[in-house]
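Take a look at the structures listed below.
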Structure 1
Amino acid sequence: METITQLEKVPYLSKTALANYLGKNPNTLRNWLSYWEKEGSLVRIKRGFYVFQGYLDKKDNALYYPRFLATKMIEPSYLSMEFVLQDYQMLTDVVYNYSVVTTKKTNSITNQLGTFNYQSISDELFSGFSTESYGAMNWFIASKAKALFDYMYFNQNKFSEFTKSELQSLRLNLKIMKASDWTEYEKYLKKTPPKMQKKMKGIYKLMKKYANQ
């Protein structure tokens, strides 16, 4: 079907978009969606959103697609925390889920491409990311410093006495942080809500103390 060939070039399709492409009435569209899902040619991303398997099968698409998807399913959002720290080899544990920061409410979405965990952050701290792309796909991803800041921001409860053992429990390789990264980290620290300032500054001092040990 020529229409399907065209749809396989699109990375993210809503049910409405499919209806417009196919010109089907609701019942017929439902039947087609069910048929395509059963035969494995259509992948359901979340309720009402799909991608054709033919798109994922193209060279390297499956590798980068989850990154694109992570910041598309809930917008605005960017990849951060464990997922990005692992990219920089700053996290010694292996991470399989996609960690994402958003201004929307905390959420988690699981589909056949993986589990996507969303953490909610204030508008003031929704920064420190850039755009990466592959083909028709674009996604937002945190810098090294912002990924570390976000990780600490959402793990504040693991610190009470600000000891080396508390820091070691997070299994971080802080030696990778450069002076410029710490300077960037400080920018986000200044934007931290007042009630969290004391704790976040304590965590920052602890990291700097043991970063090169």
Structure 2
Amino acid sequence: MPSPFALPTPAPAPLPADALVCVVDDDDSIRRSLARLFRSAHLPVETLPSARAYLDRAPDPGPSCLVLDVRMPGLDGLKLQQALAGRGVQIVFLSGHGDVPMCAGAMKAGAVDFLTKPVDDEDLLTAVRCALARSVETRQSVAEHACARTRIQTLTPREFEVLKCVIAGMLNKQIAGRLNAAEKTIKIHRKRVMEKMGVVSVAELVRVSQAAGVAPA
């Protein structure tokens, strides 16, 4: 049965070829069973016996979902979730010992879903596909931010000031007054800003600036 704390499932979308499901569970029979399930659904899968083994592996190069048991020897699933905080790892918990406070805490910390064993195959596959879709979106957002920040760094200090004024909706005359400059000079700066940012409209400039985390003047 799906967790009452789960987020709405997005519409199915094609996943990249490098998407991966990683199962971390200390029970070998469960690892084998889940591996068969995911392969039958044409989802590449890797299985690991412990949280420590997961931390020791290289980060996934593409979108991924971590299907994680809660109670394991050594580092348990919830502590692994804490260790991964801020890394954008999408987690689906699968536990035979979950309770409402544990589920609520895991979801509040960013888990995609919290399912109990024995789990319905379709419920698990739905949660995993949701996690992979979220992983795709997260990675795209990170890439857009990095690209936008790179473009921002090509601007001179004056061009950056002009950019902030433009995305605030100011006209060239208003910007000139604010920056105590000639309107003709502002036009030149504005043209260079658009070229360096790789955009042709103010709407595009606003979108790229938002991706870079730049606020309007």
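Values in this text are rule-based calculations from the coordinates and carry no lab data. All values reported here derive from a predicted model rather than from experimental measurement. Cβ atoms are built from the backbone, for glycine too; each structure is taken alone.
Have a look at 1, 2 and say which one yields -16000 for helix-only ellipticity at 222 nm (-39500 (n - 2.57) for each DSSP H run of 4 or more, over all residues; to 500), as calculated. It would help to have the intermediate numbers written out before the result.
Details: 1: -13000; 2: -16000.
Matching structure: 2.
Match the computed value 47, 16, 15 of semi-axes √(5λ) of the Cα gyration tensor in Å to one of the structures 1, 2, and report its label. Let's see the in-between values first.
Working: 1: 40, 16, 14; 2: 47, 16, 15.
Label of the originating structure: 2.
To test your reading of the models, identify which of 1, 2 gives 13.6 for mean count of other Cβ atoms within 10 Å over residues 96-103 when calculated.
Working: 1: 20.5; 2: 13.6.
Corresponding structure: 2.
As an exercise: mean count of other Cβ atoms within 10 Å over residues 16-23, calculated from one structure in 1, 2, equals 14.1. Which structure is it? Please list the in-between numbers first.
Values: 1: 14.1; 2: 17.5.
Value 14.1 for mean count of other Cβ atoms within 10 Å over residues 16-23 corresponds to 1 out of 1, 2.
Any idea which of 1, 2 comes out highest on mean projected area of the Cα convex hull in nm², for residues 112-151 alone?
Numbers: 1: 3.9; 2: 2.8.
Structure 1 comes out on top.
Between 1, 2, which one scores greatest on relative contact order in percent (Cα under 8 Å, 6 or more apart)?
Numbers: 1: 15; 2: 19.
Result for relative contact order in percent (Cα under 8 Å, 6 or more apart) over 1, 2: largest is 2.
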